[in-house]
Structure I
């Protein structure tokens, strides 16, 4: 793929992420995506064939980072480091892919009608693996005996809120857009809360 083709494809994908995040799959129009990307409407179909293919590509653009975020999870790993790395990776996804994150959240809330079965299984398999690691650490006395499912759900909620509820965060903080220091503070706060709840910080049970 030539550099121009790669650039056009990336422009369309980014514009589609914003359009789907703002309007949802049904209301988003190829003409609006093209206008936002600054390319002719036929280019949208040239690179992506259909609106549904483009929507799936937007989902794919965040599914892979979500799967990669779990790379640190392994039974023999240090729980403190694994949880820290995982939380930081999830916050980076919210920072770098906020629109795709919103599209993914909406897709999940609607029962994942467009998410391919293999991606659903990959995400579910990832979650099962992570939860199994947490349970083994609990069984070995390495972290506090808290429900591993709800621990994972809490991490998802805490990290993804910075993308999915960015409007509310902007209103509360008075900032139009969070900066690098804000995301660092967010990551450190979530790490401190999770490690403390897992009994991994001195002074916490």
Structure II
């Protein structure tokens, strides 16, 4: 189970922010684009090894990413178009953040590539499950919400303990976890979807 499964329930915790967003005339798409922009800033900050700014930008990305869906539900304007935009922005945000960490030297590039492929494949399998009619798959050991929380924790710990541990920064160790767990999650989602598709075939 991952934190992504609780996304529909965050509206109860975001009511004050939703109220402010409505008063300001903000839309879910504006917040989605906002999450894209702050993710870009996070990537740039990590590239220049400014862990504090990068982590704060990741925090804003997490808030915007949760708030856009909650706002859409509050306004009763959920749509496939908005969902599509959200998924595309999320993938670019993942790329910005992870590439920023390893391209700037906070993690070795092989670990960064492993993390990037693991994250993208796990996310792809989740949406591909929906594309083939099984439904959005949030299962597996590591979802996007989990990754954002872990980046925040690792980022702030990195500030407190900047020295490498066994030759790697805390953020590098985190990317290694993302890579391994991401591919495990992708495999779990593939197996689940494959089995569900088999059940559909048997019913026919």
Structure III
């Protein structure tokens, strides 16, 4: 899917004129639809084709960037519901994560804010209690930093999430929960980031 952001990319010359834009659907302004009308560079295909992980994996260095409502210390992402309220379906997230991870040099990034301002809660949680809607990402990215996950042990993943992605307001609490989940020692849960 794409929207009006494509117009800015096209105006800036950031799109390869020789490479088609392939999508299964789009949504945007009248300007987007006018740009689309008769544009031979845009290919609209069925979702079964655009979201085929095997086709996605053929793109070298494919990077998928998805978001979630919350991510836990095991790297599991919930992208669909909070407190039984459905916010979204997971759509093609899993297709693009699998495709990117099978792409030569590919990576799957999960990007979200570390703190949800409206709900006033951390988006990095000890353990998700809603359906998990994604496979493990290469890394979790928040405004706090980048927490690499893929290829790291569960304990290292938890440490990266707490130290590099979680909001500072909840790091001490997350260390305590990590200890209870067997992801950190008691000493780790009592130390500050500067003590490690």
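Brief remarks follow.
- Ranked by relative contact order in percent (Cα under 8 Å, 6 or more apart), structures I, II, III are topped by II, which has the highest value.
- Origin of the value 1.1, where distance in nm of label points 7 Å out along Cα→Cβ at positions 125 and 141 was derived from one of I, II, III: II
- Structure from which 38, 22, 13 was derived, Cα extents along the principal axes in Å, for residues 53-92 alone, options I, II, III: III
Any read-out appearing in this document is the output of simple, stated calculations on the displayed coordinates, not a laboratory observation. Note that the structure is predicted; figures quoted are calculated from it, not measured. Cβ atoms are built from the backbone, for glycine too; each structure is taken alone.
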